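Take a look at these structures.
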Structure 1
Amino acid sequence: MIKKLSSFLVQIASPGFIPDYLAIFLSFLMILLIFPLDVATGSKITLRLIYVFPLTLIALHCSRQFFVVCILVISIGVQAVTLMSFTDDNFETKFFLFMIIVTCDSLLVLVARFARFNIIEAKRLSTTDPLTRLNNRRALEDAILAESIRQKRYGGAFSLVLIDLDGFKGVNDTMEHQAGDMALILMADILLSHTRKSDMVFRIGGDEFVILMPNTEVDDCERICIGLCNLIADLMSKSSYAITASIGYTTIDRSPAASVDVLTIADKAMYQAKTTGKSRVVRGYDTSNSSSNRASAGNAPT
């Protein structure tokens, strides 16, 4: 029970767990509920501290700054009404308390917004390759799992492409590591510029890149891979890098037993491309799904 409660509280404190519209609605509703209770309790009991909940809620979960400011202003406004109209303090005391309310509420929202930014940024960094700004291996594993779940529910096919750069080590050895870094950045730009908006591009380490293609049949994937193989060789040559690409891909028409299997299939196909001439495209098969698919088939780029 305690573990479940702890997990739930962690989720509540994670930006994005509550959608924008729901955070706005709940924050406004909580203020509307707290205000009459605060008035009813009179000057002997104050409920001002409870306003921390709607303010923290919207500051953490709402991406739109305008609504955060609106809820902050509403919160300060209703507290001012309660303070000025339903307490017996003199004006100087009321003004002093009002300034404390403004300061504390504003600081609370500011701190919560900084916390939101830091949490989102930390999450982004944990799933992003620092050099190329592409998604990293951790993000890939999550994406494959999500795509497998989607496919299990709705059907269809998805493809996964694994690209390994031929000659990259030679560039590092002869042109120093800075040139190698520039080649990797160029590779990332090529993939981002010549894949579809629905595709996801990843760098999973060294000179290995992955493209996850939702709703992509084998013929479309093969055509894209062959085009990329030729394009990479051409653009790398124009940038004075003696680099080509060995590409392995697989198309899954039903959910595999484990998400990691998809990457393994593409990796074996890429290795076959590497060992049979490089700068070529090879298809890998999910042999667990069909006994007729016993070997990988190579496809030379055109």
Structure 2
Amino acid sequence: MAVTPEFGAVKGLFLARVLANEPLCRDHWRCVLEVEDFPAAAPGQFLQILCADPSREGWTGGVLLRRPFSIGGLRRNGGQCEIDILHRIVGPGTRWLSQLAPGDRVSILGPLGRPFQVFPDHPLALLVGGGIGLPPLIWLAEALRDFGKRTVAFAGARSADLLPLTRRPEVAATGGEPAPAFREFAESGTPVVVATDDGSLGSAGSIAEVFARYLDRHPDHARAAAVYACGPAPMMRAMAGLCERRSIPCQVCLERMMGCGMGTCQSCVVRLRDQEAEDQWRYRLCCTDGPVFDSRRVIWDE
């Protein structure tokens, strides 16, 4: 089942209004958009955002293409919908996005893609995210709470100043054990285990390594858990292998550059195992067949 019973295939083009746009850390920002009559959506889905003034025909920062962004949160009040977008400055488009002010207008297309699915027989949900892969997991934690699941999040970054979460000063971010140290996950009652490559916050090392050590200390969690992951490809590959060796079901939300988000441009192919195909695999599109996939089906050898 999808993480929300309201999930459907309806999407549309909307002109959103910026409510807030604030930095979270050195390179990451949270942009809150207000949209009227936004269709039903679920964690794992995404938007295609036009990173340019929608009142103009073009802009000076490059080719006028929409960019994909995971939905990091969604709140409804009647016909009004607030959507959280977490983004990292990597080029002129996201730099334009970081400079938006309350009241500015943004053209968005969505919701797009297939969301996470709930594992009904697993009472514990372990959410593993690296860097800008955290946004869909923040919203997922809220949805899983409504399903009665116990959740623990694992958040990784290269350093403390690149972790796109808001620390609660009254609670320390621990190394090996979860703590309610971040406001984004605290709202869903989800404790967080932190890992940074340089050891500047939480445990030193990759989030996959810290996750494996956590399971070694909590073997009962491995038996009860399902894993939901999103982040850089090396992290996702490591998580997929770890979960397969321990027989833990795992879904991964893949990151690809998507030119259209609707399956037209064919630019976001993913190789998946398929026993019915002649070569035992076939290409699928991240934007329409995903971005969420069963980790055991993804071919990670590319």
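Thinking only about mean count of other Cβ atoms within 10 Å over residues 219-226, which of 1, 2 has the largest value?
Numbers: 1: 18.0; 2: 15.5.
Ranking 1, 2 on mean count of other Cβ atoms within 10 Å over residues 219-226, first place is 1.
Out of 1, 2, choose the structure whose coordinates give volume of the Cα convex hull per residue in Å³, for residues 187-226 alone equal to 84 when calculated. Let's see the in-between values first.
On the way: 1: 71; 2: 84.
So the calculation was done on 2.
Identify which of structures 1, 2 gives the largest calculated value of percent of Cα pairs over 27 Å apart.
Details: 1: 58; 2: 39.
Biggest value here belongs to 1.
If helix-only ellipticity at 222 nm (-39500 (n - 2.57) for each DSSP H run of 4 or more, over all residues; to 500) is calculated from each of 1, 2, which structure is the one that comes out at -21000? Working shown, then result.
Values: 1: -21000; 2: -5000.
Checking each candidate, the match is 1.
Looking at mean projected area of the Cα convex hull in nm², for residues 27-202 alone, point out which structure of 1, 2 has the largest value.
When mean projected area of the Cα convex hull in nm², for residues 27-202 alone is calculated for 1, 2, structure 1 comes out on top.
Every number here is computed from the coordinates shown, using simple stated rules; none is lab data. Here the structure is a predicted model, which is why all the values come from computation and not from measurement. Cβ atoms are built from the backbone, for glycine too; each structure is taken alone.
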